[in-house]
Structures are given as structure tokens and as C-alpha cells.
Structure P
């Protein structure tokens with residue numbers, strides 16, 4: 001089912017913002033490495049990243065749904081990153097650090 005017009009408008013705006021951000025990164029790296037990147041390259045890279053984002057979003061929603069939840073949690077993100085041990089380790093460190101800070105804040109009698 002195609003997205004409704006307001007949803008399509010939001011998708012278009014998000015994709016434009018992604019294109020702009022990727023263009024900024026590519027321009028910076030092109031200057032840094034003294035290389036040129038065509039607008040077609042930036043467009044193709046944007047499509048690749050957009051497709052990856054859509055796939056990640058679908059996987060995260062499916063993990064949450066399978067667990068009987070309507071909201072994606074950090075457990076879902078960790079499950080998604082399970083096949084990339086370095087990424088999984090980085091995300092786990094951040095999650096553990098946030099949980100530790102959250103636990104300390106509750107211990108102050110708040």
C-alpha cells in the first residue's frame with residue numbers, strides 16, 4: 001500500500017534532509033582527500049542509506065512486535081547489532097552507561 005500524501009510528504013522531506021547531510025559529508029571528505037564526487041554519486045549513496053534505514057526500521061519494529069511491545073527498546077537495537085561484535089560492544093557500552101546514570105539519579109531520593 002503506497003503511503004498517504006501527508007506520509008509521503010514527510011518521507012520526501014526526510015529524504016531531502018538525508019541527501020543534504022550526505023552531501024555535506026561527501027563534500028567534506030572530497031576536500032579532505034582532494035577528490036571529486038558527482039551529484040549522481042551522492043544521489044546513489046543517499047538511496048543506499050535510505051534503503052538501509054528502512055530495513056533497520058522494519059527489523060526493529062518486528063523485534064519489538066515479536067516481544068509483545070509496541071515501542072522499540074534498546075534490547076531491540078542490541079539484537080539488531082548482534083552480528084557486528086564491534087558495533088554491539090559500542091552500543092552496549094552506551095546503554096550500560098545510560099542505565100548506570102539513570103540508576104544513580106534514582107538513588108538520590110528523587
Structure Q
């Protein structure tokens with residue numbers, strides 16, 4: 001899962017996405033995966049633990065791609081008015097990874 005590249009603390013994806021909600025065109029980014037990933041990589045996040053800033057490119061891009069898919073699968077998962085993510089993205093991402101691993105093992 002996502003970790004701060006500076007202090008190493010585990011980060012919650014819902015909190016990272018909430019920081020990105022500052023972008024005026026965030027809802028438009030959800031329509032285009034490449035645009036979302038590009039904006040993610042260039043976005044400056046702030047770690048809630050050490051308060052240091054870092055670029056999204058220092059986080060797992062594969063996880064960001066899965067978060068993009070989850071946000072599109074669960075329409076209404078973002079409260080734009082209050083700038084809050086209603087989904088527990090970190091938990092959903094962990095479940096998604098576990099199910100993919102289980103599928104791989106079953107297919108062998």
C-alpha cells in the first residue's frame with residue numbers, strides 16, 4: 001500500500017484523493033485514465049504525519065491506476081460539495097489485490 005516516501009508511514013488513498021480534489025478539473029480527470037495518472041504524478045501531496053510535501057510520481061502508479069478504476073466503478077463515491085471521498089479506497093484496493101492474487105492461485 002501507499003507509503004510516504006519521506007517518513008515511510010502508511011497513507012490512506014482516500015486522503016490522497018481528497019487532496020487532489022483541490023484541482024478544478026478533478027471530475028473531468030476521472031473520464032481519462034492517462035490524464036488522471038499524469039495529474040497524479042505531478043500533484044504535490046502533503047503527508048499527514050510528517051507534513052512534508054512530495055510528488056505523486058513517488059507513489060505506486062499501479063495502485064493509482066486501480067484507485068482510478070475504483071472511483072469510476074463506484075460513481076457517487078466522492079462528495080464534491082464537501083470535498084470528501086466517501087469510499088474507503090485503501091480497504092477496497094486491498095480487497096481488490098487479495099482477490100486478484102486468489103484468482104491467480106486458483107488458475108494454477
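Work out the source of 14, 47, 31, 7, 1 here, i.e. which of P, Q gives that when P(r) over Cα pairs in 10 Å bins from 0, in percent is computed. For P(r) over Cα pairs in 10 Å bins from 0, in percent, the value 14, 47, 31, 7, 1 is produced by structure Q. Taking helix-only ellipticity at 222 nm (-39500 (n - 2.57) for each DSSP H run of 4 or more, over all residues; to 500) from the coordinates of each of P, Q, which one would give -27000? So the calculation was done on P. One of P, Q was used to compute relative contact order in percent (Cα under 8 Å, 6 or more apart), and the answer was 14. Which one was it? Source structure: P. Source structure of the calculated read-out (FRET efficiency 1/(1 + (r/R0)^6) of positions 40 and 64 (r between Cβ atoms, R0 = 30 Å, to 0.05), 1.00) within P, Q: Q.
In this comparison of P, Q, the computed figure 1.1 for distance in nm of label points 7 Å out along Cα→Cβ at positions 16 and 96 is attributed to Q.
Values in this text are rule-based calculations from the coordinates and carry no lab data. Everything numeric in this text was worked out from a predicted model, so none of it was measured. Cβ atoms are built from the backbone, for glycine too; each structure is taken alone.
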